[in-house]
Structures are given as C-alpha cells and as structure tokens.
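Undergrad: Listed below are the structures to be examined.
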Structure 1
C-alpha cells in the first residue's frame, strides 16, 4: 500500500472504533514505517541483543536538549506489545511534568517569604519553590493572631527588641523594591503604642535605651494626655 492509502486505512479503522466522524479532523499528518525494510528487525519487531538493554536502553529514550523526545515500544522494556508504546508515552509525560528546584522553602508565612526574597536576591538564577498548606503570607504559624507583633520593639528580652527593630527597615526596603509609596505596607509614621503594667516595664525601658530604639516611656497622666481614648489609673 502507498503511504496515503495506509494512512487512510488507519483513520478509517479508528473512526469505526470510536464511531465518530470527527476522527478525521484530528489528523494533521501521517508517516508509515515498513518493518520489512528494516535491516535490524528482518520484517518482525526490534529486540535488544544480549546486554543492549543495560548498555543502550537509557540512551534510546533520552531527550535531546529537552526539546526533542523519543517514544515508542523500542524505548520500553515491554517490546512487541502495545503496552510498551503506552508505557513509553507515560514515561515521557511524567518527564515533561517534572519540576526541578534549587531550593524548597517549607512555609509561606512572613519568614518563609522573606527567606525566598533574600535568596532570590543572592541567587537570581535559582528556581525557588515555596510550599504552603494555607494561603501565602498567612500568620497561622505565628505566636500572635495579629500582624503587628512582628514589628514590636518593646520586649523585656533584648534579642526580641533587636529583631523587632530589624523588621521595620526590611519592610520599608520591600516597599521600595515594589515601587510602592512609603507606608503602603507598614505605616510607622505614628509609631506603636505598647501598654504594660507588669514588672517588665523596667527591662523594656532598658532595652529601648541600650539599643537606641525610638521609645518614649509615658506615665498614666502623659498617656491620658497623648491618647485620650485610653483610660489609665494612677497605679498603672
């Protein structure tokens, strides 16, 4: 049979199997192969000689520059059968869907996103994956239910105050990189108000002084004068 006759017969058979005339519209081209003209198959199917499955099998199915790919039963260990052709197709599909990353960050909260941003700046060519169970940027893994505590500087522990002071410039830098106006992500123009009546007040005040933080210690009278919406008794 001529090539065009073979192609038409194959399409006719497919159309009978699927009972739909649309089969013809899906055909974009056809190529026939005559096993009888293959010097290695001698009219049958291709089989590996001893040791070839170990020596050349991987090379037969290897892609070229990830742009040219090879499938077919000759690239599968299940020769002769249609199963071999199907398995080779599945192998290629799984290969095409593989994603390789240079770094995977578990957790897409504030710290995870900050880590991804920092690494992307240090390694611009890296592919970085962020794996998050919930929504990116969530605070479900934080010790606070609000978004303010990450920027709090008033702590009794000096290292917590130090971390708080480092967070604010990082967010301001993020605003600049995103070409946002100052205060779009974090408004610090009015500062933060931290109220505490525990014995930690002196430690907080010491940290503010020792770390040169912009803290102002207010007594109840000053607090009432500056923040009229807050009621403070003299013993607080």
Structure 2
C-alpha cells in the first residue's frame, strides 16, 4: 500500500467511526499518521464498546466543550448537531450548559474546606447551626449525603449554600428536560474532565448518578469517553505552530 493510500484509509476510517473530518486532522494526518490512528482508536473505544446511548454521549461531549475552563466553539457546534440527529431537543442542549454552570461552586467548597482546616469554626454561629440542618436536608434531596467539603461549606455560610442549591436545582433538578440520571452523568463529566478534575464534584455526582439508576459500567464509560479530550492540546495549537513556522520559513 502506498503512503497516499494509507493516509486515505485512515481518513475514511476516522470519518466512518467518528462521523466527521476537518482541516486540522488533515494537517496532523500528513505530519504524524500514527498519532491520528491512535487517537481514533482511543476516541472511538467507548462508542463502539460502551453502553451509553449515542444521544447521551453527544450531550456529554457538548458539556465538556462548553466548560467555562475550556470553551471550544467548534466542538459545541459539532456535537450539538450530532446530539440533535440522535433526538436531543434544544431544551436538552441548553440544559446541558446549565448543568455545566454548576462547577463554579468548587471555588466556594475549596475555600470553605481550607478555612475550616486552618481556623475550625471561625465563621460558625448558633444561628448557622440552626439553619444548617435545613440546608443539609435540602442538599440530601438534590445530591445525596453531604461530602466533608460540603459540610464545611454549609457550616461556614449555610445561607449562601442554600442560594447555590436553588441554582443547582434549576440546573440538575427534576423539573428540567434531562432525566435525573443523565443530569448527573453530564455533571460527572463536567467535574471529571481534564480541565476541571474536581474530586468532590466527581464523588458527589457519581453517587447521585448511581442513586438515580446509572450502572458502574455507565459511570466508567463517562470517564473513558472524556479521556480523549486531552487531544485538544494538539488539535488547537499544532495548526498555529505550523502557520507560524511557515511564516518564518
């Protein structure tokens, strides 16, 4: 097989198994075809062997591409289009973005847990203790038992955490267009993705997803699916590097 035929075969295989092809992959294909082939095997693994529905997979891809720590417009457009083809509604796609917006609470959880470790009880008052019981029950209904980081967050300022719970309920609550299970699988992806890596968020939504009927295999399918997101370190910068190199040449 000639080099040209080999590249053509990789290109056709990629488009067949992943459903798309673009100019960035074309440039990478000519530079390092073995990398493109290896990425194809990694990124197609969960779709070909896992148990997530095509629609749920695409909604998860939308979530990871619309993260506030890594907004990738082309990815959002591409996977939103695929999700629609698999039956997703506009309301569900918007709900995905709303679920991802809850990751901001990690800033507060981190601060509250650190403060409680350094100065235990510094901001806890008797009024806080009375209010905290109500907030803890509200958290239990929405997200399950509170993690240690959440306990600290409630103790430091239960009123603020109560306000956030209202926000989270509007995003992942039962009234939205997404099922409770899918909401937590999508949230799991948002907290577990390589640009977020939030242990508390992963544990919280993993447990909530399991409580909502997700299987351990589905949980791991989410984690496998979003592992390939690291390729954005190549897909986005390499064309820029090549352009700059060619300008100088």
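Bear in mind that the values in this text are calculations on the coordinates, not laboratory data. No experiment lies behind these values; they were computed from the predicted model shown. Cβ atoms are built from the backbone, for glycine too; each structure is taken alone.
Undergrad: If helix-only ellipticity at 222 nm (-39500 (n - 2.57) for each DSSP H run of 4 or more, over all residues; to 500) is calculated from each of 1, 2, which structure is the one that comes out at -23500?
TA: On the way: 1: -12000; 2: -23500.
Computing helix-only ellipticity at 222 nm (-39500 (n - 2.57) for each DSSP H run of 4 or more, over all residues; to 500) on every structure in 1, 2 gives -23500 only for 2.
Undergrad: Assuming 22 is relative contact order in percent (Cα under 8 Å, 6 or more apart) as calculated from a single structure, say which of 1, 2 it is.
TA: Values: 1: 8; 2: 22.
It was calculated from structure 2.
Undergrad: Turning to a different aspect of this structure: Which structure, out of 1, 2, was semi-axes √(5λ) of the Cα gyration tensor in Å calculated from, if the result is 40, 20, 14?
TA: Working: 1: 72, 21, 15; 2: 40, 20, 14.
Of the structures listed, the value fits 2.
Undergrad: Same structure, new question: Taking mean projected area of the Cα convex hull in nm², for residues 50-121 alone for each of 1, 2, which is largest?
TA: Details: 1: 7.4; 2: 6.5.
Evaluating mean projected area of the Cα convex hull in nm², for residues 50-121 alone on every structure, the highest lands on 1.
Undergrad: Of the structures labelled 1, 2, one was used to calculate mean count of other Cβ atoms within 10 Å over residues 90-97, giving 18.1. Name it. Mind dumping the intermediate values first?
TA: Values: 1: 11.6; 2: 18.1.
It was calculated from structure 2.
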